[in-house]
Structure I
Amino acid sequence: MNPAETPNDTTSPNPLHSLNYEYKLESLGNDYYDEVDAEEFPQHILRWRNNSLLERLGIDHQIITNQNFIDSFGKFEGKKPFLALRYHGYQFGEYNPHLGDGRGFLYGQVRGVDGELYDFGTKGSGRTPYSRGGDGMLTLKGGVREVLAGEVLHRLGVRTSRCLSMIETGLSLWRGDEPSPTRSSVMVRMSKSHIRFGTFERLHYLKRPDLIQKLLDHVIDQYYPDLNNQENKYALFYAELVKRVAELVAQWMCAGFCHGVLNTDNMSITGESFDYGPYAFIPTYDLNFTAAYFDYYRRYCYGQQPSICYLNLELLQEPLKAVIDPVDLDYGLAKFQEYYHAEYGNLMLKRLGFAQPKFPEADDLLDLTIGFLKESQINYHQFFADMAKTFSPRWREEPSLIMEESQILPRSLSVFKNWCALYHQVLNNSVSQEMANVGTTLIQYNPQSNLLRPVIEEIWQPIVEQDNWQPFYNLIQNFHP
């Protein structure tokens, strides 16, 4: 939300200080983290506050002020200790034992009104023991990109972390991938957990099976509580994690999203998407599309994401073998493809307007849609946006009327004619009363805006040149009507 549209009374107590912080991770002991201090910044300008997340915390957004956010998440008052988490990870296939929270920390853990435990994790809050020579800071553009990623992916149905706040900090930073000097920011990410696959991999590297079991018990207790009383809870945990990760990558693929850096330290133990660096949305359906300019061999390209997530789950088996029978691990992983295809098919058919995607032509319609998008190379996101914008009950009358008002379609392409014929058949096999549901589902799953790279640049330029943030707020509002 635009901070300019909020009250700024500084006389009342800070609701963020009054939250019931829990110390679940800290209670495990300092084998898992280091206590660190936050950077002191010369300036604090609140650029983003996420009022919808406040509701999840039981805070009325009308009583919390911009200064409350600045005091808690810019000046870091009222809450300590801060924990820089330790982890390792496979980065582009090579094991790296020199990782950990290098420019952020766990600010605190809070129980939401839904009963779930949430982490507040910072990014850009200064150096830690794991900064590896870096300055521990986040560029303002990096903060803007992360806010946008979380909000847009949330709108597209992806299980994702989201930014609670972003504050401009007044420092000038030098970066090789941005015109420098560039402005700086600090943000707070709200997610289910910041425990990563790499958190377990570090403990395996240190030959500490006792700490692996201790951490695994914590993860199940806090994030998989339904398994606590199950006889085979460890095996069931891994099977559920496989399901969550398979569904997550299916959600990315349906959204046309390429994470960019799927190292094991960027994989959450709760199966939630987070940490948005060089991400990008595909402009057209291209399995080789690569988000990170430094991913020279396309290891993490769009089409490789399912196989990479499978591989990362396979790598996680190594530390988990300290607690879980390898046979049970293999059994859990074997269902990855089944979970992935089920979620991908359901979500794609919803983008095509069918909230109940069980009908005889479902598989053929999905295959033909992908074939059309691949062959035509039209704008992936605009295709679905135009479906939602131009939908009419008249589409049941004649295939040629389907998307007739769209300006991007190659109507002479035979694969498009075949797609229209099949879509027309599906509509006519539905009862007429279901047509309203098709239109509603199209609108629900297909926003009219997109987050392609040129769109990000269009909102970034007014910020750089005029300190004009309104296009940024307008774009987020377009995704949250």
Structure II
Amino acid sequence: MSFIIISYLPILLFFNISLDTMEDYYRTDRELSLLSSANILAMNIHRSNWLFDHSPTARMSFNMEIDEKSSAGPFRVLIFDTRGTVVNDSNDTEIGKTYIIPEVIDALRYGSRVSARPEENAIYVATSIIDDYSEKIGVVLLVASVRDLYDALDEIRGSVLNFTVLTLVALAFLALFGSQLILDPLRVILKGISKIAEGQLDHRIEIKSSDEFSVLASSINTMAQKLEIVENTREEFVSNVSHELKTPLSAIKVLSESILLQESVPVETHREFLQDITTEVDRMTHIVNSLLSLVKLDQQEKSLNIEIVDLNTLLNDIIKRLSPLAGQKGIDLVLLEEEKQVSIDADSVKLWLAISNIIDNGIKYTPAGGTVKIKIESNNKHAFITVSDTGIGIADEDQPKIFDRFYRTDKTRDRETGGTGLGLSITHSTVMLLKGSIELTSKEGEGTTFLVKLPIHHIS
């Protein structure tokens, strides 16, 4: 309805203005023509002195002139003297009668007067007859019918009305057809959104077109796909957390029951079992602390404490902390620093944890006698930290998932080394939070290289 009204009103307004303009044009043209005829007749009357010459010859010439002008018009001609008395009439019905006609009075005052009388369908044109001394001695009044003009306009108006009705019908059909074109795909999209909102994240919207609706449907399908991935990740995450916590809890339960059910158990056995229980509790604590670290990282920049961090000092501290672990396995831990000091804007605590996780992983999965190298480089915009090991490497199919939470390439081996599958996920989240990037290059049996790229200046 809005489309019909907005489309129809300008058309209707245009036709009304056009008709009014046409009416004004033709009426004005008729008035000017009548005024010209009245002026010519007034000049002829003055020149021939017909108002004052009452001889039969003059009267006959006067009547012939009036009849000829009236027939040529066609219009009615009335000649008045200064007292408003009809001196001559093309209809020969009002001669000798006196009338008070506004147009005649105005012509005697101002020289001429033109007025339209719609109620009579006529135009009155009066002009004064002026003698040689510029005195007004009479008035010529022409009365012309404009019925033909209004009849023509009514005919045009009827045609316009018919056209506007047809236009209205066409607009209504176009609006109905157009609304269906718009609403049908919109209904499909709304139905699809409702299904996705109800939890059917695998539902996809099908729009067989190449317009904006297809773009919208494609965007919604992409959103649904990402939501489905997030939901699957969440379910997998909950399952992994349950599994990781269930393993130490089961071990604690078995060890506790062994102590409770056995009688006369030596103190050394009690101590051994309690030590195992303590180890499992430490493992659970480590898992919970790692999960809390991830939760804090998910809060993004709210948890950042940005300060100037000296990367050389930070990496030396990490190596000092992990050197005993590397020494136990007979692994060389080497730091290759730039000649200049490299400082960046970062959260030192989170960055320390992220880099130490990478180096710790390199130590864990590098055989005895291997090497873990750490290198610092920088340019005007970024700092680069490279951690390379000569360890067992990562298979190609595992590399895209290496930063997923709880993902482990070999779960049995990771449990033996104390891994939870959260370290690299924490590292990745930290680097992303600091507006950096991390790249992985690895080949089975040859080693793994992590390249961490961080901005020199923090980007808020």
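No lab work stands behind these numbers, since they all come straight from the coordinates. This one's a predicted model, so the numbers in the text were calculated from it and none came from an experiment. Cβ atoms are built from the backbone, for glycine too; each structure is taken alone.
When mean count of other Cβ atoms within 10 Å over residues 194-201 is worked out for each of I, II, structure I gives the greatest result.
Given a computed value of 5.5 for distance in nm of label points 7 Å out along Cα→Cβ at positions 2 and 426, which structure among I, II does it belong to? Clearly, the read-out refers to II.
Given 31 as the derived value for percent of Cα pairs over 37 Å apart, which of the supplied structures I, II does it correspond to? It must be structure I, since only it matches.
One of I, II was used to compute helix-only ellipticity at 222 nm (-39500 (n - 2.57) for each DSSP H run of 4 or more, over all residues; to 500), and the answer was -13000. Which one was it? Going through each structure in turn, the value belongs to I. Look at volume of the Cα convex hull per residue in Å³, for residues 50-89 alone for each of I, II: the largest one is in I.
Determine which structure produced the value 9 for relative contact order in percent (Cα under 8 Å, 6 or more apart), calculated from the coordinates; the candidates are I, II. The read-out comes from structure II.
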